[in-house]
Structure P
């Protein structure tokens with residue numbers, strides 16, 4: 001993910017349907033901040049969210065590994081956002097599986113996904129890559145389900 005991806009990322013993160021389970025869709029400036037956060041993650045941790053695209057380079061969304069602190073302690077999360085037109089094709093599962101394998105190869109021992117309780121699509125992806133519901137908590141004043149698994 002680079003600044004060259006701003007138009008695609010702003011459209012993705014600004015889409016009310018994609019961002020249903022977030023407090024609000026992101027503005028273009030917030031999408032730029034998202035990109036900068038990932039660029040910093042690459043430099044700091046060696047990973048972040050990466051761009052997903054088709055074999056013919058059409059933008060699909062993002063997926064990757066980020067450090068999250070759902071209850072204060074750092075954990076590695078796999079996260080994903082896929083454009084509506086590409087949902088239900090297995091692309092999020094394919095990308096998340098690759099990220100799980102990257103995490104395993106990088107020495108991550110436990111992987112999580114932080115998902116809104118009503119987001120059944122994302123929960124399905126988490127289950128397909130081997131994560132199971134571990135706990136329900138409140139994070140940023142919103143309920144979430146933590147899916148996880150040892151690697």
Structure Q
């Protein structure tokens with residue numbers, strides 16, 4: 001269960017046999033599906049942070065399919081009961097999940113594996129270069145008070 005209102009997490013079921021494996025990421029007949037905008041793949045090298053940004057209209061559907069990431073969310077929505085809440089998810093090969101990120105929730109991730117991490121996003125809107133639906137914040141030392149350093153618990 002996610003702490004931030006509107007964020008959804010779907011554990012992904014991995015189907016394995018002697019030929020390999022498969023898992024479905026998102027289906028149009030699922031309750032969490034809204035609409036299709038585009039699909040893209042992004043990569044991060046080990047230790048690299050890709051943060052922060054958020055959208056005004058777009059919902060993102062993040063799934064790390066290779067390596068591991070620490071995906072961090074921060075609720076920036078005025079009037080949200082979880083405004084200011086920061087939430088971490090560890091996603092990837094060892095924990096296959098789909099995280100649904102609503103508009104107004106800033107997000108970023110750090111590759112925490114020894115190999116590059118590959119993240120698939122299925123946003124509800126296609127990218128518009130002329131009028132991008134995104135707000136960017138510095139990854140370190142900006143408006144979002146978050147330390148990307150490893151936390152030994």
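Just so it is clear, none of the values below were taken in a lab; they were calculated from the coordinates. Computed from a predicted structure; not experimentally measured. Cβ atoms are built from the backbone, for glycine too; each structure is taken alone.
Using helix-only ellipticity at 222 nm (-39500 (n - 2.57) for each DSSP H run of 4 or more, over all residues; to 500) as the calculated read-out, with -10500 as its value, let me know the right label among P, Q. This figure was derived from P. When percent of Cα pairs over 26 Å apart is computed across structures P, Q, the figure 19 traces back to P. Highest-scoring entry among P, Q, by distance in nm of label points 7 Å out along Cα→Cβ at positions 41 and 65, is P.
When mean count of other Cβ atoms within 10 Å over residues 49-56 is computed for each of P, Q, the one that comes out at 18.4 is Q.
Ranked by distance in nm of label points 7 Å out along Cα→Cβ at positions 33 and 57, which of P, Q sits at the highest value?
On the way: P: 3.1; Q: 2.2.
Biggest value here belongs to P.
Taking relative contact order in percent (Cα under 8 Å, 6 or more apart) as the measure, the highest value among P, Q is held by Q.
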